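Enquirer: Presented below are the structures under discussion, each in the form of C-alpha cells.
What follows draws every value from the coordinates through simple rules; no lab data is involved. Bear in mind the structure is a predicted one, so any value in this text is a computation, not a measurement.
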Structure 1
Amino acid sequence: MNNKFKKIIIATGGTGGHVFPAYSLAKHFLDNKINVEIISDKRGLRYLQDYHDIKVIEITSSTIFKKNIFQLLFSTLIIFYSIFRSFIFLLANRPNLVFGMGGYSSFPVCIAAKILRIPFIIYENNLHIGKANRYLLPYAKKVFVSHKELEGISEKYQKKICEIGNIIRKEILNFKIKSYPDQSDRKLKILILGGSQAAKIFAERLPKIFKECKESKISLKIYQQCLPEQNKFLTSFYEDLNIDFEIFNFSNNILNYFSKINLAITRSGSSMLAELINAKIPFISVPLPSSADDHQLKNAIHYEKNGYSYLIEEKDLNTKLFLLIKKISEDISLLSQIIMKQRQHSDKSVYENIDKQINKIINEKY
C-alpha cells in the first residue's frame, strides 16, 4: 500500500454485520503496518472487547427515525453532539482516510470527516443500501459494494460505486472444508446461527421441528447457538428426545463448527451469508422480518436465485422447514449441488481490490 498512507479511522455501526467487516478491514490495514482505529457505539464494543490488537473508541449516537417528537429531538441533539466529538477527534488525529461501514454510529464520524475535508469511503454489503450510507452517499469519495446488484443508489452516484466483494476474515477466505457430503451418510449435521435476536427465536421454534425430524427417523446432529439463559432448556429438550447435540453461546471461533457440519440455518445478514458461501457451507436462510427495507429478504433471494442456498421466511418455518430437511436427508446430493454452485463465487480478491482503490484515492489527493 502507498507509503504516504499513515492512518485510517474505521467508523462502524453496532451490529455484528457492521462490526465484523470493520474488524476484518482493520486487521488487514494493521497487517500492512497502517495505524488504524475503530469507532463504534456501546453495542459494537461488546463484539470488540476481546480483540486487543486494535484501539477502539466509543461514540454515543442515535437514529433520527423516532416516532415520538421528544425522542426525535433528543436523538437529534445526540447526533449533533456526536458530530462535534468526532470533529475534535479527527482534528486531533488527522487520518488520511475514514471508512464508514454503515450503521447510524458511522454517520457523525463521516460528516465530521467531510467538514474537515478528509476523504471518506462508505461500504455497503447488503443488496439494498442502508439508511446511514444513503444519507452519506452525496459526500462520500467512493462507495465500496459487495454486490453490483445493489439497490437504492440513484443514477447520478453510479460513478462512485466500486464492486470489491465481501469484506470478511482472511481465515474464512482461506478455509477449506475437510470433506464433502458422503452420499452414503445421510446424517445431517446442522449448525444454527444468529445474533441475540435470532438465537432466541431459533431456540424457541426450531427444537419442535427437530422433534418432528426425530419422529420421522431423520438422522441429525444439532450444533446450536443460543442465549446463555436458554442453555438449560435446550439441553433438557434434546436429551429427552435423544437427539445428538452441542449448544454454544456467542463464539468468535465459528470455524471450529464449520469443520463439523454439512448444513447451516442462519439469518440473512450479509456478513454471515458471505462467510458461509466462501467456506462452501450449504445453508438455509431465514430473513429477519423486521430488517430495514427488507434487506435481509433481498439478500436471501439473491443467494437462493444463484443456487447458493435455500430460503424460508420466518412465517413459513413451521410448514416448510421439516419438509426441506426431509427432502435433503433423502437426497444428500442436494448439498453437493449447492457446494458446486458456491465454488463459482469467491471473495479472495477483496483486499487486493480495496488496496488498489485506496491507492488511487491517495494518489489523487497528493
Structure 2
Amino acid sequence: MIGEVTRAQVTVPASSATLLYDDWYPALRASDISGKGMTKAMLLGIPLVLGRNADGKYFAMRDACPHRGIPLSYGWFDGRQVTCKYHGWAFEPVSGQCREIPSLTSQDSLDPTKIYAAAFPCEERDGHVWVYVPQPGRGRLRPEAELPAIPEVPKFSAKYRAAHLWADLPCNVDHGIIGLMDPAHGPFVHNARHSIHEKTKQFEPIENGFRMTAHQPSANSAPYKLLGVYGQPITTTIDFALPNRRYEIIRCGDKWFASLTTVTPTADNNCRIDVCAAWNILLHVPFFTPVAKFFGRRFVRQDQLTMIQQAEGLKYNPSLMLIDDADRPAKWYFELKQARLESQASGAPLRHPMSGPVTLRWRS
C-alpha cells in the first residue's frame, strides 16, 4: 500500500505545467495531410510543419528555416524536398538534411549537406500522425536511435470498426490529464446523479503508470449496455501510462471495445484531448458508427465545457487540493511525473510511487 500523499507533497499547477519529453505525441490526423500539401501544428509549444513525401513516409519539421527563421510552411514542397521561400534553401524533410543553398558559388567551401533543419521522428497509427519529441538541447536524433513503441489502440480481432473524437481544452496538460482519470465527476458532468453509489476498485503498478484491474464496468457506460446483448460476463481494464495515455479495454467473450485517450499539450495553457476507439460489436448494424460518434461527441463536449468553465477560476491561480481516495490516481500521476523527470536527469531507473496493489473506495 502506498503511503499517504499530503497536500503539501502534491502541487496542482493552475497556470503552467512541466512538460515531458523523449516520447511520442499525436500531432494531427493523417487525413489533414493530402498530396504535396504541408500542414502546420503546435506540439509542446513547438511549431511544426508536417507532410508526406513521394515514398509515402510522413515527416515533421520545426516550422523554421535554420538560416533566418522564416516558417518553412510558407515555402514549397514537391514531394521530395521542402524549399524555403526566403532564400531557396532546400531540405530533405524526413531527415531535415539540407540539399541545396542557391546563393553558394563555385568558390564557396560550405557543404550544404552538413546542415540540418530540426526534424522529428514521425509515424502513423490509428489515423494519427505521431511525433517523437526529444528533450530540448538533446541535438539531432540519429536514424538508428532506439525509441519507445508508438502507442495504438489495442485490437483483438481482424475485423473491427474505428472512430476518432477530439476537443481543444483551455488548460495546461496536468489539469487535462487529472480530469481524464477523475472517477468522481461522472455523475455531475455527464448527468448521472441518480446512480451515485459507493465503489471499490483495485489498482496495481505497471510500467510508467498504473492499472485499474479487471472489473465489471459501470452499468451506465454505453459499451457495457451494448455488450450486454451478448449475455456473457463483461469486464473492463483501465490503464494510465505516462506521459498522457488512458487505455480502456472492455471484453465480453470474443466481443470487445477498446479505446486510447490522450491529452496532448499544444501551447502554453492549451491542450487537446483525442479519443480513438475500436470495436467488433454490432458490425453489421447500419448507421451504428455515426450514432456511436454522436453520443461520444456529446460525452467529450461535456468534459470540454467543464474545462472551459474551470479555466475561468484557474486564471486567478487559486490554491487547490487533492483528497483521498477519489483523487489518489491524480496523486499517482504527479508522483510518476516527478519520478520520470528525476530518472531522466540522473539516468537511474524510474522510482515507481506504488509498491504494490492498492484498494481505493469512492462514491460516484
Structure 3
Amino acid sequence: MWMLPLLMAGLLAAQAAQAELSRPSFAEFLAGIKTEALSRGIRPEIVDSALAGIEEPSAVVIERDRSQAEVIQTLEQYLKQRLTLTTVATGREMLTRHHDLLEEIAATYHVPPTLIVSIWGFESNFGRFSGTRPTIAALATLAWDPRRSALFRHELFDALEILNRGDIDLTHMQGSWAGAMGQTQFMPSSYLRFAEDYDGDGHRDIWSTPADIFASIANYMHGNGWADGATWGREVSVPAEVRRRISNEVERRDGPCQARRDMSAVLPAARWRDLGVRAMNGDPLPDDTPNASLVNGESRSFLVYKNYDALLEYNCAHSYAIGVALLTDALTPGGPPVAKAAARKTRRPAKRRASRKS
C-alpha cells in the first residue's frame, strides 16, 4: 500500500506536465481571445487596440499571484502592517472631508459611511494608490496562466466589454496586478454589476470621481447582503485548550474560497459558551450574541456574523475582512478604543512559529 501515494504523485505530476505541453503559446492564446471577443460583439477597433503591444505574459504578475499578502502573512502580521494608528487618523479625516456626500450615499444604499471609507482605505489607501498596471495585459497573463485561467478569461472578456461600452478608455483602464481596477479595486465582472454613475455624468468613474467611488462600494456591499444597523462580529477569548476542543468537535464551513473553508460552522451563542469561548474581558458571551462562525488567527480569535460574509464577498481573505471590520469599528463613534483595534500586541505561541508550515 505504501506505493499508492507514490503512484498518485507520479500521476498528478504527469498530468500537470501534459497540461503544460498542451497549453497554447501566448500568441496562439491571444489569437483565440481576439476571435472570441469579436464573436461576443466587441467592436474590432476595441479588440485590436486592447491587445496591441501585448507580446508576452508578465512574469511580475504571475509572481504576485503566488505571493499575496493576505495569504502569506498571518492575520496578526497583516493587521499590524495595515491597521495602524495613522490609518485610523486618515480614515477619520476622510469621513470629515467627504461628510455630506458619504451621508447621502449611506442613506441611499443603507451602508454606513465608516464601512465605505474603511473599504476605500484598504483598497487604495484612501485613493492615494489604485494601481498603474494596464488591466488588459494583466488579465491576459492570468487568463493564459493555468492556475486560475477560467476565472481570469471571464474577467478579460468583461474588461473588453467595459471598453466596448465606453465607460473608460484603454489608457486609463489601470489597476492592480490581478486586474482589479480603480479606487474600489473592482474586478471587471464586479464593475459591470455594481459600479455606479452617482454624479450622473454618463461615466461610472471608479478611478477619480469620489461620488462614483463611494456609491460603487456601497452598492457592492448592499448587493452582497450587508444589513444596515447590524454589526459584523466581535473579538473573543479562546484559550488553547478551547481551540483544541473546537477543532475536534466543530465542523468547518463549505465554500468556494479557502477563507470560507477556514472558519467554523455557524453555531448559536449558547453552544459557543458551552465550548468555552468568552468575551475579551473574560465574561460569558451575552445572550443576544447572534449565531456566529469562529475565525482564528495565531493569537486572536473572532466570532463573525452574517455581515462578515458580505465583507468576504469583497475580498475572500480573513486578514482583509477582519482588517476592514476593525477599522470600521475604530471609525464609528462610540466604537472600541483605537489602541484595541489598531495597536494590539499579539501573543506569540511558544515553539510553534519556527515549525509552522509555509
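Enquirer: Once Rg/Rh (Cα atoms, Kirkwood Rh), for residues 58-273 alone is calculated for every structure in 1, 2, 3, which label goes with the largest value?
Expert: Numbers: 1: 1.08; 2: 1.11; 3: 1.00.
Biggest value here belongs to 2.
Enquirer: A value of 69, 65, 31 was computed for Cα extents along the principal axes in Å; which of 1, 2, 3 is the source structure?
Expert: Clearly, the read-out refers to 3.
Enquirer: OK, next. Suppose you compute helix-only ellipticity at 222 nm (-39500 (n - 2.57) for each DSSP H run of 4 or more, over all residues; to 500) for every structure in 1, 2, 3: which one lands on -16000?
Expert: For helix-only ellipticity at 222 nm (-39500 (n - 2.57) for each DSSP H run of 4 or more, over all residues; to 500), the value -16000 is produced by structure 3.
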